[in-house]
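Presented below are the structures under discussion, each in the form of structure tokens.
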Structure P
């Protein structure tokens, strides 16, 4: 069946020394493009992704120093106005998170799996950061928007107790706003894991 994440290419050359990771989802593609121009003019943030995503939204992801990313994000939000769907700002995001968006994942451990589904890409990324920081789990996949109606889902693996703690942290981080569902698979069958392609 294969659930590999659609890759955003090209990935940034390096994620080293990135202090902050942020993003915005915009209703209109033209407004999203104008916001990208404005945010890079405002501060020295790096645009790691600026692209239309399904279902016809525009997704902007940026990184860099905390102050610069925050300044760029605020300027973009000002420009986007009422066309803003969702946003996130993560100072010192978990080091697995941003590389995972571009398909750079650690080797999959043979452990329990936690799965989280969110209404927006930004809600998914925010909650994924909380999940990764809550316990020592390893990312398996993060799927942003493409082919799933603009939603986000992700999965991670680890010891059962850690996976349960991370799923709970992901849910708590959204306080009921943007969370669609969560599941834990305590002892995944090897054929199931192989079928996922992760």
Structure Q
């Protein structure tokens, strides 16, 4: 049980590990854990749109794809030009401590190898999480977000993800909650609640 407790404390480090690319964007912040959460939901949605996928595998891949960053930190594209990260060592050391470590290692390897449909969907979910975040920042006025979105779109593998990316780009990020322009926003209640 102690090894599982230590594993769960390590997972908690992802809440305190910042995604570093936003430093270059000039706005925004997100932890690796926040990114993983959104990636899981995107993977879930993509699994519903792609028939014949192993949905549980997609969710597992999305869940653990950035787990090594608890040890290595998040390496954005600029940092990767100059710094070598020993992700394999991090994966080996973090997975050897728990009895289910072989499964985690296998899932991370599948993600990195990009050979299965499930891995490609997980990669797309990872990029769509970035696209959603960038769209939100662009809607708030960051003039560089659109350019970053185009690079992320070029990393997408599946037609389903490409279609979803186009929809994300065309949709105002506040529409889900601010679509209803009724008197509720003036009075604090709808006519039905009066």
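Values quoted throughout were computed directly from the atomic coordinates according to the rules given, and no laboratory measurement underlies them. All figures in this text were calculated on a predicted structure; none of them were measured in a lab. Cβ atoms are built from the backbone, for glycine too; each structure is taken alone.
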I have 21 for relative contact order in percent (Cα under 8 Å, 6 or more apart), calculated from one of the structures P, Q. Which structure is it?
Q
Parent structure of the calculated result -11000, given that helix-only ellipticity at 222 nm (-39500 (n - 2.57) for each DSSP H run of 4 or more, over all residues; to 500) is the read-out and P, Q the choices:
P
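Suppose percent of Cα pairs over 18 Å apart, for residues 63-166 alone works out to 52; of P, Q, which structure was it derived from? Walk me through the numbers before you get to the answer.
Details: P: 52; Q: 58.
Corresponding structure: P.
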One of P, Q was used to calculate mean projected area of the Cα convex hull in nm², yielding 14.4; that structure is Q
Comparison of P, Q - label where distance in nm of label points 7 Å out along Cα→Cβ at positions 47 and 143 is highest:
Q
Could you tell me which structure in P, Q was used to calculate distance in nm of label points 7 Å out along Cα→Cβ at positions 71 and 183 as 6.2?
Q
